[in-house]
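Each structure below is given as structure tokens.
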Structure P
Amino acid sequence: MRAILPMAAALMLVGCASSNMEAARNGEPAARLDSQKPVERVAQCIQFSWQEESSFGVDASGYLESRKQGGFTVYTREAESFADVYPQGGGTRVDYYAQKNDSMALRRKASAATCL
């Protein structure tokens, strides 16, 4: 019984994050970035950079998920920021989304840009 409650809470958060991401994708991304590096490499770099506690403190989180359309989505808790990373031409396209336009969102965007 104790294990069911945390699992249910985690599933609710994932569902909430997914709906936040879908709503954001209906609009324009906060930034579009291009790279000549492979999709997997860019996605993993963004994930690892967003997990850096020295940059993001207690808000350091980065989760990686495969996309049905190809590529990956890297996202933070509750999808406050997320990046869709997918193949385009001979390289990679990154669409960056943020719920807020605050300093944390700007730092995540800058961190993602270092992975190009």
Structure Q
Amino acid sequence: MAIFNVNMDNFDSEVLNTATPVVIDFWAPWCGYCRGIAPTVDQIADAYEGKIRVGKLNIDDSMPLAERYQISTIPTLLFFRDGAVGQPLVNPPSRGAIEEWLGANGVTLD
């Protein structure tokens, strides 16, 4: 599986200082909707492998990062390219919504 864990220690090296675009899933274990959308995020990671990297950031373990990016609702997906962050996707309702958001960020399957 292509998903990796992100935390305070590896955020800069794994997200900000990488040439490959990165999607970060801000989540928490107590969040039912986060657990519900997790299989879809896994599918996206597999389908887009080589085009993007997908990481999961537990906000309970890395609250300063959630605060830095003004995450007030989870799950929230953030797209990073060359260290810059794009518009968030809050509470993605479906795989199609995530793929549309990725397309708006210049990432497609073809």
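Figures for the structure shown
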| read-out | value |
| --- | --- |
| Value 3.2, calculated as distance in nm of label points 7 Å out along Cα→Cβ at positions 77 and 93, assigned to which of P, Q | P |
| Which entry (P, Q) yields the derived value 14, 46, 30, 8, 1 for P(r) over Cα pairs in 10 Å bins from 0, in percent | P |
| Top of P, Q by relative contact order in percent (Cα under 8 Å, 6 or more apart), largest first | Q |
| log10 I(q)/I(0) by the Debye sum over Cα atoms at q = 0.25, 0.26, 0.29 Å⁻¹, for residues 45-100 alone derived as -1.25, -1.31, -1.41 - corresponding label from P, Q | Q |
| Structure (P, Q) behind the derived value -8500 of helix-only ellipticity at 222 nm (-39500 (n - 2.57) for each DSSP H run of 4 or more, over all residues; to 500) | Q |
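No value in this document is a laboratory result; all are computed from the given coordinates. Keep in mind that what you see is a predicted model, and the values were worked out from it rather than measured. Cβ atoms are built from the backbone, for glycine too; each structure is taken alone.
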